[in-house]
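**Student:** Dropping the structures in below, format is structure tokens.
Bear in mind these aren't lab numbers, they're just calculated from the coordinates by the rules spelled out. All values reported here derive from a predicted model rather than from experimental measurement. Cβ atoms are built from the backbone, for glycine too; each structure is taken alone.
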Structure I
Amino acid sequence: MHYPRLVIAGTHSGAGKTTFTLALLASLQRRGRRVQAFKVGPDFIDPGHHTLITGRPSRNLDGWMLGRDLNRQIFCRAAADADLSIVEGMMGLFDGSSPTNEIGSTAELAKQLQVPVLLVIDGSAMARSAAAMVLGYTRFDPNLRVAGVLFNRISGDGHYRLLKEAIESATDIPVLGYLKPDAAVSIPDRHLGIMTAIEQGSSAIYENLARSASETVDLDRVEAIAHTANEMEGEPTRKHGFSSTSAAEVGEIRVGVAYDPAFCFYYSENLELLRAAGAELIYFSPLQDHALPNVDLLYLGGGYPEVHARKLADNVAMRRAIGAFAAGGGAIYAECGGLMYLTQSILDGGGRSHEMVGVFPATAVMRPSGLTIGYRTVELTRPCLLGENGLTAKGHEFHYSSLTATGALDYACRVTNAQGDVKGSDGLVSGNTLALYTHLHFASEPRMAETLVAAARKTTRRLPHVQGKQHDTADRS
């Protein structure tokens, strides 16, 4: 198959990749195109905005966590019925897991998928120097195809024409348009990035971006470049580790997925691999709901529990319900924000303490200057909900909190970084509860999703269901 596709890359973080990606997604949607979005790297926030615009789950592609074959499998599966695919890069075009190689970079992913690159430049304080920048980015790796340039933060046509002339007189790279600085299309920042899509409450920003792009970007040429992408060589056919066993053959397990502004960080493949292993996903809100749905396993993803700590603390009924589920032997899997929620309390950046579920004897302490970030390989050092001793998977850490123990903590995993250096332990264990700071990508080891569902299946044979109101099972991911 032929997959029309583009990568939107930046010269550096903050150049305007996300702004342009959202503008192009919204513009193409207005043109009636079926657009599939992707995000390079482990980020959860940008894909949430992609999904809200397109109505299709955005997918993460990552050279370090997943590798070439899995990236191509995920891409082909998601893009098969789309008119065009837009891949948003991360950081600068050549930035990845190492200063000396391309692993994990947008450039690596673009070559894996044979995708033309549109380079986004912040042109607000530039003139002819933009041509030198473009020459450098296009010549740094001759195997990468930079097919066009887009300028961000350009105040008017005069400045834009100057930049366009400088680049097109010195290179054969076309300049395709620009976006003006505009507060109406700015998404507010917070400590882990821009605000999440679930907190937007309005599509006005996307509509404004589409209108702006239609005025100052050559959308016809953007689409034409996407259609110049070659057919993918050696197109993959395997479905990135999906089990061949159907849910009907093994008996369906109900998995309660926490989903609200406090817990909204999930990889689409994680949820789909759970489904493939026999899970029905039931969404609930620890912020809003006062009872658990009738489920066999709880999945508490990452997000911003520290931002919503007071409201989570005030929802005593839900905290007690989850605590009782854990105490009764129910299976719980949690990541990052979910881990924080399962501690005794969260100490926020203002020094205020908020009571949490209390499964683990620890306090999650917010440290504004204590960012933990990086790729992780997680190795199981004992049998647990994710599998047997020795099983490994890849993931990513990104948080400003740390744990202060108030009692003995038991861990099930050993963690190393992208360079293979030991970073300590992860995977707090208490009964049938397992909680990691690492966000694992199950496609890197699909047996973990299968083992999670199998563990819930064993547990549910001896546990009564926790009764509560029925919840909407629509995929809010």
Structure II
Amino acid sequence: MTEQVKTRIPFNKLNLDAIPFSTDGKQVTYYDTNKTNLSLRVGASSKTFIVYTRPKHGNPVRITLGKYGEITIKQASDLASKELAKLADGFNPVEEKKKIKIEKEVAKATSEQTFKWMMDTYKAEQIIAHKGGSESTLHNIATTMDYFDTRKVMTLKLNEEDKTWSNDMEVHLESWHDLSFRSITRQQVIDRFNVLEKARPTRNKKVLAPITRTHQMSFKFASSAFNYVIQRDELDVKEDLRNPFDILSNRKKWKKANARTNFVDFNRSEFGTWWKAVEEYDFHNYLVSDYILFSLLQAGRSIDVAPLKWKDVDMELERITYFDTKNGEEYIFPITKKVKEILNRRLKYNKDTIHVFDYSGSKLGHVPQDCQHHFKVIGQKSGKLISHHDIRRTWGTAAMSLDMNERMADYCLKHTINDVNRHYFMRNEPKILKAMQSIENFFEGKIVQSLKDEDEQEYQREIAE
């Protein structure tokens, strides 16, 4: 029968020296019968004084005092009394150690987790991994990083009398990239915003008016990144960390972007002139020409049309499936007559490519989404400068002109339909085809009429001469 170890003994030098070290890998705790509140934890190679107590309204606390041999029983007893007195006053050394540990972790994270780290984390985990990372969104993230980098801007001031702007002063903004994102203050946010909302555009220097939209977009992306990291790591709970960009809402700094109204007016001769200029634009075997007209006739966003792949085009069933759209939904579109002509032409030039609008000159493998340069060239020839989004606005305006059912128009424009009718539309391709073909026929009719008007004007000029 194994002799039971006696763990309650008077603490004195003779007794503590006689306690053997543990040989089975387990620690044994001995308790002092001299009412000193001391305990001695004995391991394989050391004997350590501890004090164990349960504070009122708290969890049990064990405090390490020191090793026997390095401190005496009397010194350990005095230390125990001091620690117990602290606990009685509300000081908890265990909680204090946890607090110090957290502070060290935060200090380490603060030095490593910069503004750039925050934006990179948000881009990788939220924009790319969760949402797929569209080209336009990634471009906006890059623009955001540019706005929070070192910048030299010319601010403008408004003349209240005639409401004109003039140059005010040159301001140098420091980069935030290497700043700890935790250290960014509300005052820093509002100060930088105040400068940028009065900044003169750097690209179009002929315009003497402050930038109106891009800086707001950049601050919104930074704010979203801040909220993402706070929620992901529960920093609002653990560190009571708040988003300093909230000051912009408190100060009512967010402004609605002016509604854009530009489109190609099909009730004017400009429509026929513009269409003709697009058709005749022969860049890279009419690649851009086909891309623009296809986008118009499919009411397509650039993010859907530019990267369109042949595997998503069914020429036999005459349908196109759009995946990963802006609202995350999948759309099935019929192929109209003119769209079929465009696709057959692209098959002629790039049948064996991945993308319908394949372009080897692009690092993405397909035509650039915005095609700004090409729109400018076409604008110079036609006298009508538009953007890709203006194409959708042109299609939508035509749909309104034809009194198209609002839900049908919303589906064709890939607007969100928050009810079961979305599935109804997907199952009624003939109706979608009829609606989209009506718009295509409408445009072609306008082109014919425009050409007739041009011929008539030319005839009248000849008569006048």
Structure III
Amino acid sequence: MTTAPTRVLVADDEQSIRFVLRETLEEAGHEVTEVASGDAAIEALAARPFDLAFVDIRMPGPSGLEVLDHVRALGADTAVVIITAQNTFENAVEAMKRGALDYLVKPFAVADVLGLVEKARRTRSLQHEVRELRREVSGQATLGERLVGTSPAMLEVFKTVGKMAASDVAVLVTGESGTGKELVARAIHNASARSEGPFVAVNSAAIPRELLESELFGHERGAFTGAVQARAGRFRDAQGGTLFLDEIGDMPVELQAKLLRVLQSGEVTAVGAQRPEHVDVRIIAATHRDLDTSVADGSMREDLLYRLRVVPVHLPPLRERPADIPVLTRHFVERYAQELSTSARYLADETLERLGRYAWPGNVRELENAIKRALVLASGEVLAPEDFAFLEGEAAAREAPADLERVVEAEVASLLAKGDAEEIHRRILERVERPLLESVLRETDGNQIRAAARLGINRNTLRKKISELGIRLPGRA
């Protein structure tokens, strides 16, 4: 049985793009109609049905996104691929949110075009679901909250964000610490119909387990010792918006059962309350753990995992998407240069090469902090490779962490063996802090501003430590 040719519309004001697409598609046996403007595209779509349309995002008359809106308003089954020369987060999310099948970045490969034709064939029967993804832009993220990246992995994340915009399904974001899981959660919230509602984040690992239930569900006055007044809880704080449950894999199992009941019933019962209260909240969870392994070892409820992982989103570590390092670096320089009142504004090509060779075990968060540190310490307008020399020392320190651990363990064992076990925590910290601060102060010639920046602490904190530990600054008697 032969497959009927796909009827394709190509709308682009660049004749060369139309030519390449026509040649590629007709050689593969498909029927092609080409136009050079948004108005002509709308006329062609009204005149006859098409299975697939390749539409440029910017052309004379209505834009590609406006043509896409027209197709969806007509209720047509035409799958639309947006063509763009600007490979950005905003274009990706906007196109997918309005119901595009996909988007094609110039310059493109023949294989990409033919792959999209096949994708259109497979998904045409599901176009009624795609139509539901159409909606207007709302709640664009600020510079500080924006997802940044051009790698294929990040583009898939952007498209997933757009596809989920019109839905309230639960999302589970996975990835190593520092990859930007909360940014993904905020992007989903900002692209959704709940963008005008609150975005409430809770870190399950940062709150003591005995307080986490009250933090999430709230409590009545007098419900337990210390409950001098009622508390609404994060679920009710997030009413009409999104609740982001970070590090969900660290939530105690007994509390997971209560969370599951809330997800099943949509009702929250505060600690000490007699009646439940309905909540309208979207749940986005995140974890750096392998939750399937957690299910196997009993630290994660399987039924809760199914409830949370309706749509999974995985953020790969930065070392697996080095193409994102230059754009992230420029983004952070732009973001922090003015905020930190530094003269540094530009990046040498050699600097980007050096940053691209670094492994970034702390992922995007480590890169962000490294940029801030380099901006503070830079002596000119251009960030040079030597402004990131501190990365070599940190890499070396990570290669032998066990040595320091063994020293500390031996010191603790010695104190315990001597029966000298009072205030061990304070005494060990003082033993470690003094040489640490003295070494950094020597390296910065006693400059406390630079030393504080290299240590990653506030200058006032450093001054207080110098006084408490009786540290003499270099060059002073």
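**Student:** When distance in nm of label points 7 Å out along Cα→Cβ at positions 265 and 353 is calculated, the result is 3.6; to which of the structures I, II, III does this value belong?
**Tutor:** Only one of I, II, III returns 3.6 for distance in nm of label points 7 Å out along Cα→Cβ at positions 265 and 353, namely II.
**Student:** A further question on this structure: A value of 3.6 was derived for distance in nm of label points 7 Å out along Cα→Cβ at positions 313 and 441; which structure in I, II, III was it taken from?
**Tutor:** Structure of origin is I.
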